[in-house]
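Engineer: Multiple structures are listed underneath, in structure tokens.
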Structure 1
Amino acid sequence: MRNFNLECLKCRGGMEQGYVLDRGDYDARRVARWIEGAPERSFWMGLSLKNRRQLETATYRCTNCGYLEAYAK
């Protein structure tokens, strides 16, 4: 995602880029992902991701009020 100035939708403060941490197998650290569709439970995997589009997320936080805004890229 291009680096550009975002303004908070709640208070008009400045936004800074960051990310939401997701922990995977063996406590592996990665950026949270957006998954297409409604969650579907899987007995073995917790949630089924079969044939689902997955996109990494870019997250921004307002430096004034703390509001988070995420974009799938």
Structure 2
Amino acid sequence: MTKTPAHKLRLGLITATIWDNDGFHSVDLSRAYKNAEGQWQNTTSFAQSDLLNLAKCAERAEIWIARQANADR
């Protein structure tokens, strides 16, 4: 059985997937791209042009997690 993410954020081709592991959150960051066959794939390797959206996605993930922690109090 696959566990579903607690939340997903997307900015351009960058996605932050937030996981809730019994109150501890973790974040996977990835970049979407099309392979030679035209199928969408994901990678955790980023180009210089991805870095601003990567940073913004990471910041938004941190804000979302902080809000969840505050809502749980």
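Engineer: Among the shown structures 1, 2, from which was the value 1.1 of distance in nm of label points 7 Å out along Cα→Cβ at positions 13 and 61 calculated?
Structural biologist: The structure behind it is 1.
Engineer: Same structure again: I have 0 for helix-only ellipticity at 222 nm (-39500 (n - 2.57) for each DSSP H run of 4 or more, over all residues; to 500), calculated from one of the structures 1, 2. Which structure is it? Can you show the working numbers first?
Structural biologist: Details: 1: 0; 2: -10500.
That value comes from structure 1.
Engineer: Any idea which of 1, 2 comes out highest on relative contact order in percent (Cα under 8 Å, 6 or more apart)? It would help to have the intermediate numbers written out before the result.
Structural biologist: On the way: 1: 33; 2: 25.
Once relative contact order in percent (Cα under 8 Å, 6 or more apart) is worked out for each structure, 1 has the highest.
Engineer: One of 1, 2 was used to calculate P(r) over Cα pairs in 5 Å bins from 0, in percent, giving 3, 16, 24, 21, 16, 11, 5, 2, 1, 0; which?
Structural biologist: Numbers: 1: 3, 15, 18, 19, 17, 12, 9, 5, 1; 2: 3, 16, 24, 21, 16, 11, 5, 2, 1, 0.
Answer for the origin of the read-out: 2.
Engineer: If mean count of other Cβ atoms within 10 Å over residues 5-12 computes to 12.0, which of 1, 2 did it come from?
Structural biologist: Traced to structure 1.
Every read-out reported here was derived from the displayed coordinates using simple, explicitly stated rules and does not represent laboratory data. Just so you know, these numbers come straight off a predicted model, no measurement behind them. Cβ atoms are built from the backbone, for glycine too; each structure is taken alone.
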